[in-house]
Structure 1
Amino acid sequence: MNKLDVSTLLLRIVLGISFFIHGLVKFQGGIGNIVGWFDSIGLPGFFAYVVATLELVGGLALILGLGTRVVSALFVALLVGAILKVKLAIGFIGTPEAGAGYELDLLFLVIALFLALNGSKLWSLDQVLFNKKATK
């Protein structure tokens, strides 16, 4: 176990928790509201279910270390879409009237891209299930 392995584990866990909570809130707060919001910004409403499910299940998968590279790549695509479709017009920081900008989305995007490129095998289910040597 080295510093890079531990650092990557921390990134994976924090990103996983963050997405899991975002997905959970979408379902707990009434997914119908999110469906309506997706419709209002010109996206098909069913995408709300896709996004919320990806956040919830993908977040849990990252926490457990299951399919880290694939899940992270899906998060990269999700975040690029969110930034371009919703957040870019608000700006980096955002405004009190329009809400938060894309700074947090950009941070999550970079973390997800790092994990998609490098993986994270330390304390991962992938390591246990596929018996791969824990490196990088």
Structure 2
Amino acid sequence: MKWIFIFVLLISGCSQQSAPSLYQQLGAEAGIEAIVDGLLYEIEHDKRIVHHFADTDIARFRRLLAEQLCQLSGGPCVYTGGTMQESHTGFNISLADYDALVEGLISVMQRQNISIAAQNQLLALLAPMYKDVSYR
């Protein structure tokens, strides 16, 4: 009986696969690029925040945001942009502005059928950045 128990433990241990990383849950590189593209669309159509991006190099912003989301989610990317504080100085971003952007991000992730758990994981990684992007 003891051997059967050990055998069952060994088999169950070998058959368990580790959970997919957040990067994988977001759809890896293609999924993250789709999230970024969707978010750019949301920003463009959100009168509350679009003015913050009027002078932004959108191609550069897209590349850096994809790098950042990739790195944050455990992907193979390295974020090459500046700090959040440096990048957002002078933009006068309020909590309402930040919330509007997050709202857009959530909409995009829901349209892409990203699980609520993965959405929450990503949002938890992004939430502490508010203090670095908001005006003082």
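Where does the value 12.6 come from, among 1, 2, when mean count of other Cβ atoms within 10 Å over residues 35-42 is the thing being computed? This figure was derived from 1. A value of -19500 was computed for helix-only ellipticity at 222 nm (-39500 (n - 2.57) for each DSSP H run of 4 or more, over all residues; to 500); which of 1, 2 is the source structure? Derived from the structure labelled 2.
The greatest value of mean count of other Cβ atoms within 10 Å over residues 51-58 among structures 1, 2 is that of 1.
Read the figures in this text as sums done on the coordinates, not as results from a lab. Here the structure is a predicted model, which means the values were calculated and not measured. Cβ atoms are built from the backbone, for glycine too; each structure is taken alone.
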